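What follows is a set of structures for review.
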Structure P
Amino acid sequence: MKDSGQAGKRAEPGSGFYARLPVFDSFARLTDPSVYTPLPADWVIGLADIVQSTAAIEAGRYKVVNTAAASVIVAIANALGDNDFPFIFGGDGASFALPPEDEAVARETLSRIAAWVRDAFGLVLRVALVPVADLRAEGYDVQVARFAPSPDVSYAMFTGGGLAFAETRMKAGAYAIPPGPEGAMPDLTGLSCRFDEITPENDVILSLIVTPVPEGDPAAFNRLIADILALVDASGEATRPVPEAGPGLSWPPRGFSMELLANPGHGLARRLSLLARTFASGFLFRTGLRIGAFDPARYIKQLVRNTDFRKFDDGLRMTLDCSLALADRLERRLGEAERDGIARFGTHRQQAALMTCFVPSASRADHIHFVDGAMGGYASAARALKGDA
């Protein structure tokens with residue numbers, strides 16, 4: 001969907017722009033133009049995606065794909081320090097936006113993260129930085145809003161068509177950033193993959209993506225999204241994919257090898273140190289024992305609230321724990337919209353969800369948790385959307 005003409009707001013320049021945006025807490029407002037503000041013209045869009053992610057997922061490497069995608073956000077966040085910035089986790093990729101003063105840091109960090117993904121996992125992570133001005137010159141816009149699923153965190157949502165167009169240009173080879181040399185390592189402090197896969201309390205974990213038809217009717221698309229959200233909320237047959245008690249936690253964690261690769265150090269000492277840390281955290285969660293400022297029960301409540309299981313980036317993405325009947329109704333409604341030329345959609349059903357976490361400090365409340373389907377997730381839903389399934 002191209003620029004919808006919401007240029008009435010004037011964006012503030014500089015790194016404080018995003019932090020000063022108002023925050024809304026009703027996800028149903030995602031189609032409300034008043035919650036979005038155009039990005040400043042001199043900002044850049046960062047993008048990353050795993051090349052041939054479908055093949056990796058089919059080989060059972062879906063947790064590796066998710067970890068690689070989440071590592072982009074973690075690495076950029078660590079490189080920027082305390083500077084808040086808008087980002088989106090897409091399952092097999094990630095996107096973000098930054099002011100011009102952070103472009104050089106982002107370029108170096110993206111090069112390092114592409115090198116790390118190559119060296120650690122044998123995967124190709126395509127990365128790029130695209131000027132917002134170039135997107136607007138093509139007739140697209142990038143507008144951003146801040147949605148708060150809890151009082152402790154906010155996640156960015158994007159509209160205007162620019163993010164989707166930037167991804168298309170990246171996949172065509174434009175604005176590419178080459179990976180760094182062998183051994184290049186970003187700062188991945190706080191990246192963790194410790195929780196077990198999450199089985200549904202209803203029937204199925206449904207990954208869903210809905211995007212507008214190019215040159216379609218934006219008002220009709222917005223009505224469709226409102227219908228979908230209302231159908232989910234009114235059904236009583238869908239919940240967030242993370243149960244109130246939180247995910248299970250085994251030891252050693254299933255993601256131990258990936259977290260090990262994200263930790264600097266050498267050999268046995270690194271492995272023993274991480275084993276000790278994961279054992280200690282697992283012990284605290286199982287016993288509920290409080291240590292200093294860390295309260296396991298409070299952390300789990302925050303984790304459930306902070307989870308990023310629904311988002312909007314030029315299209316709706318959701319990961320739901322829902323009944324088969326609701327999944328059928330959603331697909332029928334979306335099929336009607338596709339036949340009417342309003343939207344395109346992709347869904348994928350699986351029997352588990354997985355979580356990848358960014359925890360700068362376990363004693364703080366602003367830890368963030370990315371959720372995706374554990375057996376294809378958003379990547380498989382996107383493949384169905386493109387007609388490849």
Structure Q
Amino acid sequence: MAGGVTKRDEAAGEAFYTGLPVIDRFSQLTDADLYRPLPEGWVLGLADIVRSTAAIEAGRYKEVNTGAASVIAAVANRLGHSDFPFVFSGDGASFALPGTQEPLAREALAAVAAWVRDAFGFELRIGLVPVSAVRAQGYDVRLARFAASPDVTYAMFSGGGLAYAERQLKEGAFAIPPAAPGTLPDLAGLSCRFDEIRPERGIILSLILLPGPKGDMPTFNALVAKVLALAEDRTEARRPVPEGGPKLGSPFQGFREEAMATSRASGLSLLDYARLAARRLTSYMVLRFGLPMGGFDPARYKRQLVENTDFRKFDDGLRMTLDCTPALADRMEALLASAEEDGIARYGLHRQDAALMTCFVPSPSRSDHVHFVDGAMGGYAMAARALKPAV
């Protein structure tokens with residue numbers, strides 16, 4: 001087999017992620033010993049929306065978020081499950097799969113890029129990078145598995161390899177073309193039915209924190225611990241999703257995006273639109289009034305939604321969306337500015353007055369639905385823009 005990868009390697013690779021130990025304390029994820037290297041033969045899938053800043057400034061961040069989340073939904077639907085390593089970054093997404101699943105990944109990425117272009121007029125830059133190519137340049141891709149709740153785990157990345165692959169893609173390497181116009185990915189379960197989430201503490205803070213040029217990881221990890229300790233002060237900070245879940249939008253909140261996600265190449269007929277509208281009205285009534293239906297318990301679903309939300313992550317650094325007081329944001333910024341001046345870290349912050357949520361719910365009766373939260377006025381994309389260049 002090419003690259004010296006045997007069938008035994010492939011079988012071990014496919015079981016790699018589900019076999020990782022599950023970490024249930026987020027603060028533990030600064031421990032490098034908890035991360036395991038991806039097996040040989042794996043590939044990284046990458047996607048980001050080109051010129052996303054201009055789209056954000058035009059008020060189209062909900063569409064940007066939907067386009068980014070569609071990458072994860074399309075791959076999950078092709079795999080038949082969402083238990084694979086991925087990371088959502090607001091205006092893009094990344095994932096890792098065994099090399100045997102590269103054709104599936106290539107097809108899903110190409111279809112999503114075509115759909116994002118046709119539906120929103122965005123260019124989605126996509127690529128597949130062999131992990132062997134990353135390691136050949138002295139970087140690595142290592143994973144840990146964090147339990148956001150008893151029902152959902154998210155992958156955490158370290159080793160610098162994912163960031164290296166993203167830089168290479170932006171420079172034109174490893175790119176793959178989008179599919180032909182009219183090609184549609186399977187985006188079943190992707191929805192955007194909630195109102196913007198208003199903060200209870202004052203502001204929604206989007207934060208990105210990366211190691212600085214000194215490369216002093218023990219000191220950087222100590223800085224991350226300080227930031228997390230500040231974020232855990234319940235008098236001044238909380239997760240961005242309220243305990244009872246976000247408020248429902250109107251029955252037709254996000255209708256356009258969901259219609260696009262479920263349409264065929266020939267488009268939706270009037271009957272299709274009517275069926276979608278009826279489903280949304282039913283869902284709205286069930287959630288709004290807490291009416292159990294079949295095996296679906298609205299109260300349990302809302303509890304799971306809060307617990308399952310992906311509001312903090314590690315991918316070669318810390319990303320976090322927080323509902324906090326302006327005073328706490330000021331203290332965090334002062335702490336990070338000092339660390340940046342000392343070469344310990346690079347950071348980007350963005351303050352806004354709301355968060356937004358994009359959901360992937362393969363089945364309402366299952367508990368493994370995933371929810372991506374970001375700032376509603378640029379979020380991670382604007383925080384990334386504020387980062388100083390690496391030296």
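Values in this text are rule-based calculations from the coordinates and carry no lab data. For clarity, every value in this text was computed on a predicted model and none was experimentally measured. Cβ atoms are built from the backbone, for glycine too; each structure is taken alone.
Below are the figures for this structure:
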item: Origin of the value 2.7, where distance in nm of label points 7 Å out along Cα→Cβ at positions 49 and 201 was derived from one of P, Q; result: Q
item: Structure with the greatest value (metric FRET efficiency 1/(1 + (r/R0)^6) of positions 25 and 217 (r between Cβ atoms, R0 = 25 Å, to 0.05), set P, Q); result: Q
